[in-house]
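Throughout, read-outs are computed from the coordinates displayed, never taken from laboratory work. Keep in mind that what you see is a predicted model, and the values were worked out from it rather than measured. Cβ atoms are built from the backbone, for glycine too; each structure is taken alone.
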Structure I
Amino acid sequence: MTETASVGIGDKSPVTKALRLLAHVARCKEPVALAELSRVIGLPKPTTYRLLRTLESAGFVQRDPLTRRHLIGTVFEDVALSALRHGTGHGTRRLVMDQLAQRLGARINLVVLRSGNVLFVEWVESTSPLRVDIDPTTPMPVHCTASGKLLLAFAPQELRDSVLRSAPFPARTRNTITSARALQAELTEIRRRGHSEDNEELLPGVNCLAVPIFNRDGEVVAGLAAMVPVASVPLAQLRRHLPDLSEAARRISQEIGGASTSATAALPSG
């Protein structure tokens, strides 16, 4: 688990204590128990419990009813997404995405996973007359989108297992992966090569490439995708722009505090 750094005089403030708790829960890859939170934050269990109940009632934290462990709540997710969309790095990120859209002639999407679906954080429409029209408010499935498969490939094993157990998956096109075995093989391949592809799996006549966005710990937290009609840019041609897409992802990772190394260098091999 990520250790939470100690802070100074403000440490005695209930607000500061609650924020430290919230930050630690947000950084944990798995739900965390009360005893561990108390130990890591350095607070008595009764104090930790009271603060957690306050955060829980406000929707910033939620508790698993079976394990009684704590994880981030939906209100905090909304705040985090708003911060990502409108934070100080928004202008730089938008410029990078605009430049990429013009260079590739593709729609560029910045996406995250939420509640088992792909959620658009930001997007730039293609400058080409022939473009892909998608409602950004519509949740997108993970099994047949480049971004969804990418984020699922690097998600915690528990989430991957949960998705795989829901097979067979609905077929959106004749190319859609519908079996758990085929999707598992695809996720393994994505982790090996460091990017994901959608070869007309979501929409007929549309292909897509996606590469990872990293946080400061080298974890994949979002995906950057180029989506384009096959008639405009066939998949083989789109693959030639993978270095451009990866470079844009590297710059965005730096902007949000991620690793400064290349994206592929930080990816696990297995």
Structure II
Amino acid sequence: MVSMYRRVITVIAAAGIFLAACGGARVDGGVTVIDGAWQLESGTLDGNPVPMVPGYRITFNAAGSGFGGTAACNGYGGLFGIEAWELSLSQLNITEMACIPEVMESEAAYILAIQRVNLAGLDGEALVLSGPGVELRYVLLPPVPEEALIGTIWVLEGLIAGDSIGSVVGENLTLELRDDGTLTALTGCRTLTGTYVLVGDQIQTPELGAEGECTAELTAQDSRVVTVLEGGFTVEIDGNSLTLTASGNEGLQYRSG
């Protein structure tokens, strides 16, 4: 029997529930100038830098009138309105996962900062959100390369931990994301099945189930695959090589089968 579980992800962005926002600061088609997937490059809160931890990025994704992203550790989301560059953020939701103390410190500062934001602006290609005692500067992220990713059968060939890549045990450890929003992955001892959604530059898996049992030899490999796929990951494709990267610089390296 497949064991299924559902996890809380960025409520507004991941569900794709976007309402019609206020007018102003828009381009053709009703898209706001802040629409897109952005990553925090730097920030200040009451004259102090917002602390940032390598491998635990902070993002801001906006579309329609919904915003969301990752706040170093947890996912967050809500609604926004924009009128002549005045920005209002409301109905903020945040998940409640615990991370290491320095990551939680980064998150706490960011969440406090973004709740003060009331202005949006562009500085060259950078998005700047500001408010009383706050300035947050973001860079635009590339979209998920859907055409090359979806429908291809990928074979796992490496486990990434920071700057190192470890070998895998077993053969035909495949990953497939289908155009109907479902996915299947083999860990070497279990079969993972579920659904995926595109959120900004990231893929998240609101449903993921596992079938099978693991020996002691394969438990760590299985755990790494599950950790990356269940936590939200970015995608990089270079030729026939696919790299999935999750928080903490954990990742998986695949090649096209």
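Hey, relative contact order in percent (Cα under 8 Å, 6 or more apart) derived from one of I, II reads 14; which structure?
I
Matching task: -4500 is the computed value of helix-only ellipticity at 222 nm (-39500 (n - 2.57) for each DSSP H run of 4 or more, over all residues; to 500). Pick the structure from I, II.
Derived from the structure labelled II.
If P(r) over Cα pairs in 5 Å bins from 0, in percent, for residues 178-225 alone comes out at 5, 21, 25, 20, 15, 9, 4, 0 when worked out from the coordinates, which of I, II was used?
II
A value of 0.45 was computed for FRET efficiency 1/(1 + (r/R0)^6) of positions 138 and 218 (r between Cβ atoms, R0 = 30 Å, to 0.05); which of I, II is the source structure? Walk me through the intermediate numbers first.
Values: I: 0.45; II: 0.15.
Only structure I yields this read-out.
Among the shown structures I, II, from which was the value 0.50 of FRET efficiency 1/(1 + (r/R0)^6) of positions 114 and 194 (r between Cβ atoms, R0 = 30 Å, to 0.05) calculated?
It was calculated from structure II.
Can you rank I, II by distance in nm of label points 7 Å out along Cα→Cβ at positions 146 and 170 and just name the one with the largest value?
II
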